[in-house]
Structure 1
Amino acid sequence: MPRNWRTWLAIGRCEQPGPGRWGIHWRNPGPTYGGGLGIYQGTWNGFKPRGYPSSPGRATWRQQMVVANRILRAVGITAWGCHTAV
């Protein structure tokens, strides 16, 4: 499992609840905030590794967590509106 996965599950259930794995809508297409963790498209573009999908809604839940950990290190947990769910 990616680092901090329990944190990301709590945030995902708050940001994008849905029918996917662990009750999260991982494939949410956006357009502004996408994927199961509600990552802003511009932030995704700045933090995704080479070879990752062009939007968070097209990424796997593992890829989303990898990018989320990069954002967490650079910006902090307050990058997510649902940070209080943790």
Structure 2
Amino acid sequence: MPQSGWAGIKNGKLLALAASQFDAFLTMDQNLEYQQNLATLPIAVLIVEAVSNRMEHLTPLVPSILREINRISPRTLRRVAA
């Protein structure tokens, strides 16, 4: 997120910053749930499982992502996969 000045911020600090401004955090980091104690953050985490972060791989997942974003609760982790 270069526009927000968050470029280069990693893991726990990034999640804490996101939790202070957003309700949900989307990531493609498959290991995030094993690296961070997500139960301590007041933010929902949605892990997107796709071949890559290229638009052609993400576009088919948009309906599922939107559905999950509207249903996910704080301190919850969900996955969306192709």
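Please treat every number below as a calculation from the coordinates, not as lab data. Quick caveat, the model's predicted, so the values are computed rather than measured. Cβ atoms are built from the backbone, for glycine too; each structure is taken alone.
If P(r) over Cα pairs in 10 Å bins from 0, in percent computes to 21, 60, 19, 0, which of 1, 2 did it come from?
Derived from 1, not from the others.
Just checking, which of 1, 2 has the largest value of distance in nm of label points 7 Å out along Cα→Cβ at positions 29 and 69?
Details: 1: 3.0; 2: 2.0.
Largest one: structure 1.
Hey, helix-only ellipticity at 222 nm (-39500 (n - 2.57) for each DSSP H run of 4 or more, over all residues; to 500) derived from one of 1, 2 reads -11000; which structure?
1
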